Structure P
Amino acid sequence: MAQQVQQPEEPTIGRLVADASRDISSLVQKEIELAKSELKVSVQAGGIGIGMFAAAAFLAVLAIIMLSVAIAYFINWNGDGLALHWAFLIVFGFYLLVAALLVLIGIRKVKQVKAPERAITQGREIPKALKGRA
């Protein structure tokens, strides 16, 4: 007796839809996992970069302090210049003037900030365009 070879049944539409849905779901999950892993690496590198900037800023502050002391001692010039307390007050006053100047420039720049008028106008036109009244 010859064995009869069974041909595989053709899948139903429901089966095809279920398989496609499962495959799409799996694909989306894998894409999300990939994005998470890439984001983790990027965030880690960004964190290290921010840490380096913070360390550099801290060292710059220390350098400014040392420079300030050096300038005060330069003004004093081993006792031949101004008294040491006056030298430190001069350096302090200089930094106070620089800070005041930066505040004034900052205030002027903040006053220049304006609302994005063109974007607001275009945003108001969107509902009209969606209704077909462009």
Structure Q
Amino acid sequence: MSLDPSFVGRTYPPTAPYQVGREKIREFATAIGATEPAHHDPTVARALGHPDVVAPPTFPVVITMAATRQIVEDPDLGVDYSRVVHGDQRFVYTRPVVAGDELVCVNTIEEVRTRGGHGFLTTRTEVTTPDGQSVVTVWSKIVVRGEG
């Protein structure tokens, strides 16, 4: 089954709020080898003007990957997740993610294409506070490998 191009422009409902924890930031930073003290030590982060530890720039993938389930599990779109490979990821920040943030995701399908028998799906996820203040916009491209 190929991806349905009529889904371009579809926006999904906001996710439940995600509470960004200090330990989650520290664990993520450690896992990716981010040793910057502001990712681990609230005193250092505060000295830099942040209210608490600062997440590494790729941390929102923790939130957006979970939110993307709305899209990949939509049976009418046609994503066979067993055939998915990661294509691209891009982050544009309004401000850093810090411990204590409560974040909501809204997913939109920006592009659906087929090339060489493979489906290409580009999504945009607006990550905001529950009252709508922008934090980061995340674009993701997945490739759904064809069966040939």
Structure R
Amino acid sequence: MDLSKKLIAGMKREETFHIQDEHAAIHVGSGSLKVLATPWMIAFMERVSHRMLAEHLSEGYSSVGAMVTVRHLAPTPIGSPIRVQAEITEVDFPKVKLVITAWDGKEQVGTGDHLRVVIEEASFHQRIEAKRKYLQQLNL
């Protein structure tokens, strides 16, 4: 698959999410407060990145997260919006590097780098099935 025309450095996508109780650190066990949990901030960042790539990939292809390096800079209270942006910085098929950022209504709350890998879904499913069978043989 030639991504040179489909995915290019500088492409961006932005989405806004509303922080609810289930997104709180105390709810997911990553802290004891009712603020946006770091795992949820990362999930929102990955979601925006995935959706951007999905818009430009051919049918039968998808992308998977391979690396996330994030700094959670400030707390975001429950009930607040969080705006997340993903920007492609480099495409080296099948790897796509992105910079990811998040802001609440007051300030930047997160920043980082994200690596996604473009996969052909059928062969990926075959790999999963082979692993499932192997683990089944081990009674795991």
The value -9000 for helix-only ellipticity at 222 nm (-39500 (n - 2.57) for each DSSP H run of 4 or more, over all residues; to 500) was derived from one model only; which of P, Q, R is it?
R
Identify which of structures P, Q, R gives the largest calculated value of Kirkwood radius over Cα pairs in Å, for residues 76-115 alone.
Q
Origin of the value 10.2, where mean count of other Cβ atoms within 10 Å over residues 60-67 was derived from one of P, Q, R:
P
Suppose you compute relative contact order in percent (Cα under 8 Å, 6 or more apart) for every structure in P, Q, R: which one lands on 26?
R
Structure (P, Q, R) behind the derived value 32, 12, 9 of semi-axes √(5λ) of the Cα gyration tensor in Å, for residues 28-99 alone
Q
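Read the figures in this text as sums done on the coordinates, not as results from a lab. Just so we're clear, the structure is a prediction, and the values are computed from it rather than from any experiment. Cβ atoms are built from the backbone, for glycine too; each structure is taken alone.
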